[in-house]
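Next up: the structures, one after another.
Any read-out appearing in this document is the output of simple, stated calculations on the displayed coordinates, not a laboratory observation. Nothing here was measured: the structure is a model prediction, and the numbers come from that model. Cβ atoms are built from the backbone, for glycine too; each structure is taken alone.
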Structure I
Amino acid sequence: MIHISEAAVTRLQHMLEQESSTLFIRFGVKDGGCSGMTYGLGFDDTYQEGDTTIDMDSVKLVVNPESYPYVDGVEIDYKETGMMGGFTIQNPHAIATCGCGSSFRTALQRGKREKCE
């Protein structure tokens, strides 16, 4: 199960209100980043076969079946510091992360590392 904080849900609701009521949030992972795998969080309007959907207070978070084993148990939060804000992801499967916080690897999956910019 993916856990989403109230602050993250509120921010996602605001983002969706600015876009379209037909969109949902797609969350997943792909190869890349200096640790080997990176997170993706963005708008989508097309479901894929096998997607897992999580509904929280009018926010639909959708994860494809390839990503779900790497994000099951993840905690998504939204934090504001001064004039900056952003989503944070705590992943119990990650054994290593990079300084930018968006790249990780697990004990079983190293992904494909790339140079961080």
Structure II
Amino acid sequence: MRILLVDDEVELVSAMAERLNMRGVNADYVTCGKSAVEKARECHYDVMVVDLRMPGMDGIEVMKLVKEISPDTGFVFLTGYGSEEQKSASEAAGANCYLMKPVKISLLMEKIDAAAQAACTLSE
């Protein structure tokens, strides 16, 4: 499975990528929405784990643009500023999951697997 982590917190996103790679997940990372869309044009990701609130382009906008390129990519949103409004907006936009930071790596792995399975089901 190939995933892309997108978060403007460099230390957080690089540590998550390292921990996922140690668990056998092929994880790349970028630190802004624009780079995420560019990466999606370069290669296919099964799942993207995206911070909802980033400067420039937010997570929902990233998802909309990536879905135009790769409709079968699953999405897990992360946020440090959770609210019911954000959760509802992310679900309405089509996210597979919404998690609060900090997140345990075991829970993140579980949600990534679920998002990949859901994306596979939708594309079949």
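Here are the numbers:
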quantity	calculated
Answer label among I, II for the case where Rg/Rh (Cα atoms, Kirkwood Rh), calculated from the coordinates, equals 0.91	II
Origin of the derived value -4000 (helix-only ellipticity at 222 nm (-39500 (n - 2.57) for each DSSP H run of 4 or more, over all residues; to 500); candidates I, II)	I
Label whose coordinates, when mean projected area of the Cα convex hull in nm², for residues 41-104 alone is calculated, return 5.7 (choices I, II)	I
Among I, II, structure where distance in nm of label points 7 Å out along Cα→Cβ at positions 1 and 97 as derived comes to 2.2	I
Highest-scoring label, criterion being relative contact order in percent (Cα under 8 Å, 6 or more apart), among I, II	I
